[in-house]
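Nothing in this text is a laboratory measurement; each read-out follows from the coordinates by a stated rule. Remember, predicted model here, so these are calculated numbers, not experimental data.
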Structure I
Amino acid sequence: MGEVGYLDYRSNPRAYVYAKVLDGLVEARLALEMLDRSLMQNAAAKAFVSVKSIVSALVVSNISKLIEGKPDRERDW
């Protein structure tokens, strides 16, 4: 591992969640700035990336709850 710019959720889930939440907040701020400048399409794209980052953080932080009760074959996926 040790690659620059790569964050694995399996090796360090806490750092991954922190990075994704921070990314989501930064993207949301950029979306608001673009919206103020009437850059609608760019603002929409940034808002989407923001929501995607936050959802990713939520999934990783709750992965154990999501996979409990699933068969082993589905858990390995």
Structure II
Amino acid sequence: MKKAKGYYVQISKSKKFKKVLVKKYVKKVSFTIKGKKLKNKKKLYVRAKSYVLKGKIKIYSKKWSKVKKVKIRR
């Protein structure tokens, strides 16, 4: 979306997101997440959806972003 107010991000161990470890709303594309479920040097998958606000209602984009593979570092 062109005028996105933020992003809904999901992090999972599987590429198909069968079990989501972290769900979070962020305002910037780059962000930091801390959690006990995230262990050092493991590979995880991240995807995001943008949203805009109409009053108090969040309207999401139709599709998820492409899945990105990330490595945890502490």
Structure III
Amino acid sequence: QQKIAYNTLIEAGNSISGGIYFLDAPGGTGKTFLILLLLARIRSQNDVALALASSRIAATLLEGGQTAYSALKIPL
């Protein structure tokens, strides 16, 4: 399932429409691994990829990660 998600997101990123995606799955299913892989792929092509998370703890697990509230100036 990770490979399907990876290919789907890379394909969407390569399309003209782009998009915003939310990844949700139970703990231990490889979400962080998948996100890090996607970020590395996108950034290796000198494209922009924002690593936004809903919590500060989750953001610390991502390269260049920030909370969505901080990055997008969303009021709490």
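Of the structures labelled I, II, III, one was used to calculate helix-only ellipticity at 222 nm (-39500 (n - 2.57) for each DSSP H run of 4 or more, over all residues; to 500), giving 0. Name it.
Working: I: -23500; II: 0; III: -13500.
Computed on structure II.
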Identity of the structure behind 18 (criterion: relative contact order in percent (Cα under 8 Å, 6 or more apart), calculated), options I, II, III: III
